[in-house]
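Derivation of every value follows stated rules applied to the coordinates shown; laboratory data play no part. Given the structure is predicted, the values throughout are model-derived calculations rather than measurements. Cβ atoms are built from the backbone, for glycine too; each structure is taken alone.
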Structure 1
Amino acid sequence: MKKILWILAAAALTVGCRGNRGTDPASETKGVLTRSKAALGEEIRLTEEFTSEIEPYRENDITPAATGVHIDRIWVEVGDEVQEGQLVVSLDPTQYTQQLVQLQTIESDYNRLLPVYEAGGISAQQIEQARAQLDVQREVVANLKRNIEVHSPITGVVTARNYESGDLFAQQPILHIMQIDPLKVIVNISEQFFPQVKVGMPVRVDVEIFPDQHFEGHVSLIYPALDPATRTFKVEVRVPNGEGLLRPGMYARTIFDMGGKQGVLVPDVAIQKQVGSAERYLYVILGDTIAERRAVEVGRQVGNRMDILRGVEPGEQVAVTALSKLYDGARVEIKKD
């Protein structure tokens, strides 16, 4: 019996010794295994994107000077290209013809009276009256000719035709012509960028229908006043369209390069959001052993990195993995690539 008790006591002593070795501080587990990346100081291009619609650079309604006249002939169809000054519509020439005949009569009378005046047969007042009548009639005929021969004031494409030859012109324009090379985009830009936007600066224009193509334009006009309601100002972007790929009405994205600034970039996966607030934070690794939680102010996204406006300095290491296991002051072990 004494022998059995001695064996049990020795076993208990052995178990106790093993338990003490298990709580030895030297045998504690190492810190949280994580990877880190260095915050990099780089120049960041400040590009801003604005959406709008493409518009014709110029457009014009073709209408005669007076209503109630008959359309003699329309010389173009929808889709036709026209040149500036090209004859596009002829109106009923009846009145013009009548006034032209009267002009010829007045010219004949004046030419007949001129030698009589030179011979002293009539007074200077009479020849001046005849000359004034001739000048008035010439102006009448010239005005009628301009009215019956309607020319395009711009180079462009016919986009609407509202009458046929022989119709009586009422109020609706006979034709609508758009200049589509170049085109323009009117963009509303936030007032903070007013100092950066200059006439002539390049602008990239993207359209959804051609996702793999970029179209280059430039600022052609800056409106001088801001909208007090939206705090924006209008900018006109002129876009060449020699290949005819773009059309008025297309949805467009305009990308402006507003210059550059020195930034601090970290991987976007390192940044976390505090639940229930707008606070952003990350973990800076101190001496490869301790995680320090830092509140940060973030700027713009640059690829898969984020610009840090406040909270991190270039060269500092930030944790990018095992973030859910980290806390302020946590011991860490850096996993090497």
Structure 2
Amino acid sequence: MIIRTRHWWALVLLVALGLSPLRAYGQESETITNFVRLWSAAQKAQAAGNYQEAVARYADVATILPFDPSTRYHWACCLVKLGKIDGALDQLQAAIDYGWCYTVALEQDEVWQPLRTDPRLAEKIKAAADCRDETLVVHAAEGVGRDRPAPVLVVLHGLGIGPRSEVPYWKSAADRLGMALVAPRAGTRFGPLIHGWQRAEARDSSAPDFYDLEAAQERVGAALEEAARRYRIDRSAVVLAGYSQGGGVALGLMANHPERFRGAVVINSLCPPLEKEKWRKVAEHGGARVQIIAGEFDKLLGRSRSAAEVLRTLPLEMRLDVVERAGHEFPHNYSDHLSAALRFVLSGAGDKE
């Protein structure tokens, strides 16, 4: 069975954004263009039973989008067909680590039949079930503990599998800055592998009530309490970080609760028009900083520019960074880029280490 997760993610995005799949993914971007080309070649080879070729193409895809769980899952399936069981289980574990939680496929797909009596497959199914049921991912930089307060990074994922496929982009930045990281899963479920922050009935992403911000705040609050249970945290240094839908939620939460957050870093943000009067109160609260990152070819770039225009009229620190030749994706040099953005929000120290 070939589970074309990227294909039906595109359909959900089509509904959520009111865009064609081409526009939603911004295929002018070299990264996304190459991803689509190689993914299509891998799927075609897999469907034809050319598993060696499919493995090579999935490996190529993983060099472009390393934390995509569906790539790892299909790679694992092809390795099983080639009789490379240890490698298949390694790739399956990587898929689960990055958010693959579709236990039905592992329990019913015929490709896994040779491993039905292998206890290692049972372990993977349990790990996938744990991933399916989790509502929060927690990570902390080395040295974060109980002895001194640490800043906190709250990662809000975009429409998709959940936090596991996006947290890896933020981990190295959190490690550099000595931060605790919490990443709650969005509460609205659209399918076994799709979670989003919008209200279940919402269709117009430009509407002010598109997101369920009360539910999002509850999840963020619970995440911060879990961080406080594990570590000593600095509640005056909580930064919201969000990609796509998560960026829209981050800006919404910051506008509603400026006293709770130091600032926000948003990437390719799917945000409704900002309410200027709300953001005026954010500015009056003092110390707020917002970093907006958007790809040059991202079809949501107009929303990022509109948000920046509103924020520029207010007395708060704001930067807009348009990444050349990027689309609806994390910056290629994400570790440096996100470290600089978080440092700006935390201290305004600029781009360098």
Structure 3
Amino acid sequence: MTPHFIIEVIYRKVHNASVEVKEKALFIRVDRIGDLVLTLPVDDIAVLRQRYAVTWWISKGLEFVLKNGTQKRHFATIDKDFTWSQFLALYYYLKRENFALVVIFHAPWWISLLIFLARIPIRVGRHSQWHSYLFFNRGYRQSRSRSKLHESEYNFKLIEKFLGEQVRERPLLELRNESADKVISKLGLEKKLYFVVHPGMAGSARNVSANFYVDLLKQLSQQHPVVITGTKSDHEYIAPIFSTLKDHPNLLWQNEKLSNDELISVLQNSKAVIAPSTGVIHLAASTGTKSIGLYSPVTTQHATRWGPRGKFTYVFAPKVECPGTKDCLYQACDKFDCMEQIKVSDVMAIIQLKTI
């Protein structure tokens, strides 16, 4: 039997291998790029590292995030969709590995059932849906939809409640691709100052207009090259921009052309990255690059919860009391379209600063 889970397991050495490891822990975040980036640092808490050797379960396709981390992690990829073959493979894996602890930050319901059936001694997760009260024996209530805290802070507090003590340190994820010179050379950007603009997003939040990106790209590219990144799912955002600027000098249209590893390389070597609320802004921030996020004021989309975390980050969002909680009300709102409050001139002013 060779279910894809077994094939996709990827091992990485744990730092400080000489330190005695007492117990195994499994951390699970089967989610999107940004969510994973804001969760991974919890395993870097010193008191946690001293007690547990952590393995991660993550979504298939996000291996590159952990591979490019400066801290090497032990992980496996799984599919969110339920199949009996995967369920049984994971079950026998859990029984074989004998984990003492599992923490679910986000996963489909059947993963919670799985750890319950596998009799993991300590099962930590958020009490939300009815089954979480049954499957978790260390469940905690967190009203994340209210967006009172940053997503990473919610993750740290989940670990703190399990540990039974406050943790002062708040580590950040650090990404670095060691073979960056290859793609930089391919793009002709050696020894050049350049910017990255990522106009697309998954659609889970409001974005600024195509006209905003057109004006931004025109100003950014006056003196330096600008790399435009994106995937096939970003096409609806990039298409109107491309139709206007396809022949504009100093613009490198790399959307749908870069591998994930190449994307990390391009981000880490850029002068600044500008993007809406999407995974790329979190990847950029984790490389230490100046990262500028463009955010919606809607409660569940706000930068208070989803802003980038890194050494040099800045966020623009409309300064309004938004009546929207989960979604924008559009024309039904008397503040529409507040996203126009975000000005290219303000973004350019931040870019020109030596630090943020």
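Quick look at the numbers
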| item | result |
| --- | --- |
| Per Cα Rg over 2.2 N^0.38 Å, the highest-valued of structures 1, 2, 3 | 1 |
| Read-out FRET efficiency 1/(1 + (r/R0)^6) of positions 79 and 263 (r between Cβ atoms, R0 = 41 Å, to 0.05), computed value 0.40, structure in 1, 2, 3 | 2 |
| Source structure (of 1, 2, 3) for Cα extents along the principal axes in Å, for residues 47-214 alone, computed value 84, 42, 24 | 1 |
